[in-house]
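Asks: Before anything else, here is the set of structures, which you'll find just below.
Bear in mind that the values in this text are calculations on the coordinates, not laboratory data. Note that the structure is a prediction, hence the values are computed from the model and not measured. Cβ atoms are built from the backbone, for glycine too; each structure is taken alone.
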Structure 1
Amino acid sequence: MTAAAVQGKKIRVAVVGVGDFGRNHARVYRELDEAELVGVVDLDSARAAQTSKEFSTEVLAGIESLAGRVDAVSLAVPTVDHARLGCALLEQGLDVLVEKPMAASLAEADALLAAAAKHGRILQVGQVERFNPAVTAVEPLVNHPLFFEVHRLGVFTPRSLDVDVVYDLMIHDLDILLALVREPVVDLKAVGIPVLTEKVDIAHARIEFASGAVANVTASRVSTERVRKMRFFQQREYLSLDYARRDAMRIRVRQPGPRPDFVFEKLPAKAEEPLHAELAAFLESVRTRRAARVDGAAGRRALELACRVMAGIQEHGRRVQVDAFSAPPITP
């Protein structure tokens, strides 16, 4: 248990990696009354200096300087460094929120889980959409969902190009599907292609769960518009979530038949920035020592499903190549 938790003082935090994601972590920590932003760490000294000035904190020399100075850390470095730096921070006795995807491989995710367990530390994964007011509004209403349609489309930006769109964007929806359905995946088919990078930029997956629920999930980072929506159907009702607007709608069938009668209900949703809710929940776990809402095990499940989607994309690509190679030549 941290000194902050024992004494009821502010929880001392640092942000390691202050690119687009990390800078926002620093901003929100400065807004949270329960947090004291001790400093930031980044290999880019100019970026670290700019962020520290913007949020009135210090530039810290490196992760080795954090032990004894902070209680908890947000880790927002490139994915390939998550496991190495995350394990080092956990071994120092620090609680860690690691951005998604939690690691570059399942083996590295397991290393993070093992380090957290060995040292008795909180490990939270930055699946920020789990804290979207639209998601929290529908969670209590989920009752044997049967069919999902999910679209997460974004315009191209130069960030997060070190990973495929499945790990960059789709993983949010995979995590939420696992949380809502709570059943194992029994079948999966996926396709995806690179467009502007060497990684997969557009992907689609059809996922079937043991309960019979089916989800069609599409993610793109080369769209002409920004869309963040999930719709799902369960017995006699339909729920629609808009992540961008942070709201949700429930449409119930009051009277089925050729002249159906519907009830439309906008669900109450707290007006809160998802990152604000996520970091507040992390600090609450640090203070109480209760497991994070999106703990390391949840992060690993989302990563495992993302890996299965990527494997499906690769298998589909191999089949297409074989079919093309074996097809008879086109004759005039």
Structure 2
Amino acid sequence: MSEPSIRVAVVGVGHVGRHHARILDSLPDVDLVATVDLDERRALEASAETSATAETQVAAITGRVDAVTVAVPTQAHLAVVRPLLEAGVPVLVEKPMAKTVAEADAMLEAASRTGTCLAVGHTERFNPALATVAPLVESPRFIEVHRLGSFSARSLDIDVVFDLMIHDLDVILSMLGSDVASVEAVGVPILSDRVDIANARLRFENGCIANVTASRISRDRVRKMRFFQAGAYLSVDYAAQRAEAWRIVEGEGDEPVIEGGPLEVIGGEPLERELTDFILAVRHGRPPGVPGEHGRRALALAERITARMEHSL
């Protein structure tokens, strides 16, 4: 017997929000009630592709939904998310969760006060390749990350650290469970008036060092993370959903040998996994895979990195 449908709306149906609507409309026991956007044309186009109705104001979905996903521009996150949380409506908000840590704290306060679920859209946490490698990561000493993308007119209201690098900051923080001891960073605006390419060297209190590079001006699309730990090397290719593991073992005599290779990855769409997790969190009253506190943690580190870049210029 199927469970009662969870009624959901998507607020903000630009490039990312359209994917939210597409997937939510296809999930079992989910009723996509509305696609909401200030641009009526976009709201109508998104609704035409789904079973939803089109709305231009969030107030129009009051009392009609059990949960909402928010994919509006970052500067509007607080204005959209806080009233929903105060009304007791669970929210998944796209990353970065807010424009500033202070705004993220305001969301967390509303969620805590009303006992309402707040999830953050750090989609890479649900990437099958990362899920395959994660159980094998044990006290890495060095992490190398490259996230390179081609130039797009989207998300130019924020630095590349908040646009792209924040994905990897969230993953690293979730894997290490250690505080950041020091930050070195450099960033340069190239094609916009915001930082378009950035590199951060993060030293953690447990001794691990992470070298993280993000660019939105590359000709090639690269999304890779590598972990180096005692006797082992692990790699994740987010885009190709591939993972590898290599380790040093005893060979004949005293000569060590390296063995390993590709790992079996059961593929899937990370955004679908993320939205499914959110729906299950709402249905069963459990924490989401990436709760608001984790989104705030990644945002705080992103702010720290950009502050160091500004200091170094």
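Asks: When you work out FRET efficiency 1/(1 + (r/R0)^6) of positions 103 and 247 (r between Cβ atoms, R0 = 41 Å, to 0.05) for each of the structures 1, 2, which one comes out largest?
Replies: Looking at the calculated values, the largest one is 1.
Asks: Taking mean count of other Cβ atoms within 10 Å over residues 71-78 for each of 1, 2, which is largest?
Replies: Numbers: 1: 24.4; 2: 18.9.
Greatest value across 1, 2: structure 1.
Asks: I have 2.4 for distance in nm of label points 7 Å out along Cα→Cβ at positions 239 and 271, calculated from one of the structures 1, 2. Which structure is it?
Replies: On the way: 1: 2.4; 2: 1.7.
Clearly, the read-out refers to 1.
Asks: For structures 1, 2, calculate FRET efficiency 1/(1 + (r/R0)^6) of positions 79 and 127 (r between Cβ atoms, R0 = 30 Å, to 0.05) and state which one comes out highest.
Replies: Evaluating FRET efficiency 1/(1 + (r/R0)^6) of positions 79 and 127 (r between Cβ atoms, R0 = 30 Å, to 0.05) on every structure, the highest lands on 1.
Asks: Which one of 1, 2 has distance in nm of label points 7 Å out along Cα→Cβ at positions 119 and 143, as calculated from the coordinates, equal to 2.2?
Replies: 2
Asks: Right, another one. If semi-axes √(5λ) of the Cα gyration tensor in Å is computed to be 36, 26, 18, which of 1, 2 is the source? Provide the component values of the computation, followed by the final result.
Replies: Working: 1: 36, 26, 18; 2: 35, 23, 18.
Working through the options, I get structure 1.
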